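Please find the structures below.
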Structure 1
Amino acid sequence: MKRHYFLADLRRLWKGYEVYAAILGVAATLFFSMESRELKNGNVMFSYFYATEMSGFMIAYVFCAFPYAASLCEDLEHKYVRYQTVRGSLKRYVASKVGVVYLSSVLAMVLGSMLFVAYCRTQGPWVNEEDIGPYVNGVYESLVESGHYGWYCAFYALQLGFLAAILSVLSAFFSLYITNKVTVFILPVVIYKVVLDKTGPGMYTVLVFRAYNKPFEEEWQCLLFVFAVSAVLVAALAWGIFRKLKARM
């Protein structure tokens with residue numbers, strides 16, 4: 001049983017409709033964030049970045065939490081936690097849940113973004129040559145310079161996925177205190193808005209997950225940094241989830 005927590009949670013994830021609804025939801029959020037059916041500046045990349053910068057994009061974090069953030073409160077409601085941990089390990093159980101929440105959030109953001117980008121690509125070119133400047137000043141500029149625009153958007157979405165994962169795991173943590181699922185799913189937007197308002201628009205805030213901010217010289221260092229930030233915060237939240245569940249057992 002100890003070895004199969006993660007595999008069981010993955011099967012539960014892929015058999016449900018939630019993860020597929022989340023991917024479509026992220027894509028739809030980006031589409032409606034553009035506020036029009038036409039590409040912004042007539043190209044794909046500007047349209048994608050424009051959509052991610054609009055306030056409506058925050059709804060995408062709700063969809064990223066949708067697949068699995070409420071799984072802990074659901075298991076508690078049906079007394080599934082006790083059944084699983086009696087036969088196995090509470091630490092492994094929590095690690096599995098948090099891991100799948102993290103993975104599902106990143107996948108929803110990346111796949112939803114790429115679905116949106118793929119649609120935009122049918123409507124126009126990747127970039128306008130005279131409008132390429134902003135994309136070569138941040139992370140992954142080498143991908144832009146070599147013409148790998150799709151990969152650039154994928155890595156941009158990946159960094160946003162790391163932020164979405166933190167917010168989703170945070171929602172899972174609060175679900176141990178708040179049993180209302182609607183509130184659990186709305187929490188990512190509320191938390192993101194509060195943090196952004198309190199910390200401001202500087203690079204070393206939640207905006208560090210935007211690929212136009214480049215905290216280090218090397219691209220791999222920037223990617224590793226944002227992943228490490230998300231991993232540390234998620235590990236701390238996982239420990240908090242473990243302590244709370246242990247107290248309720």
Structure 2
Amino acid sequence: MNKYLSFVLISISIALITYIALDNFIAPIIIFLLFVIVSFFIFLPSLKKYSFKVNRFHECYHFINNFIIALSIKKSLAGAMESTVASMPIEFNDVYSNIESQDEMDKLNYLSDYFGFDVYLLFLQIVSLWLDEGGDILKYSKHLVSETQYNEEYISKVEANAKKKTFELLTLWAFCLVILVFLRFSLKDFYSYIKNQLFFIISVSVFMIFVLFSIFLLIRKITKIDLKGKLVYEKKL
């Protein structure tokens with residue numbers, strides 16, 4: 001809901017500044033509708049898929065680590081599963097409730113569709129190896145834990161960079177828009193002359209559309225995250 005409200009407020013702000021710059025209603029209304037349509041049909045779906053993928057990987061990371069630690073202590077799949085499931089979020093438990101009657105390995109295989117990342121498939125192979133060979137599960141999963149930890153750190157860096165780039169973009173465009181409004185009121189005679197000129201109207205409109213395009217580029221960069229694997233559930237979004 002916060003994302004929806006944010007994009008509505010941005011659309012209103014851009015439309016208001018367009019109105020102040022042009023002193024007519026037609027262009028601001030068009031700009032507002034364009035921003036809203038692009039936001040709701042392109043920006044928000046992209047951000048929703050990104051959030052889904054990142055949150056699902058956090059779940060996968062949490063599940064794998066907890067399961068491995070619990071398995072090293074309890075030495076049984078049932079005990080590890082019970083301990084791990086108790087620490088998982090509600091959404092996971094809703095899915096898990098549908099497979100409680102299955103045996104533990106079948107449950108783990110079923111959850112490969114829920115998580116859908118390559119690291120989870122590696123986790124399944126390690127658990128199968130442990131079942132066949134026995135031994136120290138912590139030793140078997142050393143590389144796996146490093147891989148999941150690397151991806152967690154990678155996500156943190158991507159999110160930190162996204163916040164930085166968003167702040168830089170908002171600051172840049174806020175500064176440009178303030179200058180546009182300032183010129184509107186500081187050069188009144190010149191403004192009175194050009195405000196009805198077609199070239200000026202088109203120029204301001206193109207400027208606002210360029211703001212929209214820059215937001216599109218930013219969101220595309222933010223949401224381009226490389227977490228190997230295809231999430232089946234992602235298709236439902």
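Things worth noting here:
- Origin of the derived value 6, 25, 22, 16, 13, 10, 6, 2, 0 (P(r) over Cα pairs in 10 Å bins from 0, in percent; candidates 1, 2): 2
- With distance in nm of label points 7 Å out along Cα→Cβ at positions 63 and 111 derived as 1.2, matching label from 1, 2: 1
- Structure from which -22500 was derived, helix-only ellipticity at 222 nm (-39500 (n - 2.57) for each DSSP H run of 4 or more, over all residues; to 500), options 1, 2: 1
- FRET efficiency 1/(1 + (r/R0)^6) of positions 23 and 167 (r between Cβ atoms, R0 = 25 Å, to 0.05) from the coordinates reads 0.90; which among 1, 2: 1
- Here the criterion is distance in nm of label points 7 Å out along Cα→Cβ at positions 103 and 159, and among 1, 2 the highest value is seen for 2.
- Parent structure of the calculated result 25, given that relative contact order in percent (Cα under 8 Å, 6 or more apart) is the read-out and 1, 2 the choices: 1
- Structure (1, 2) behind the derived value 20.4 of mean count of other Cβ atoms within 10 Å over residues 15-22: 2
- If distance in nm of label points 7 Å out along Cα→Cβ at positions 191 and 215 is computed and equals 1.8, the structure in 1, 2: 1
- Of structures 1, 2, the largest value of mean count of other Cβ atoms within 10 Å over residues 31-38 belongs to 2.
Where a number appears in this text, it was derived from the coordinates with a stated rule and is not lab data. What you see is a predicted model, and the numbers here were worked out from it, not measured in a lab. Cβ atoms are built from the backbone, for glycine too; each structure is taken alone.
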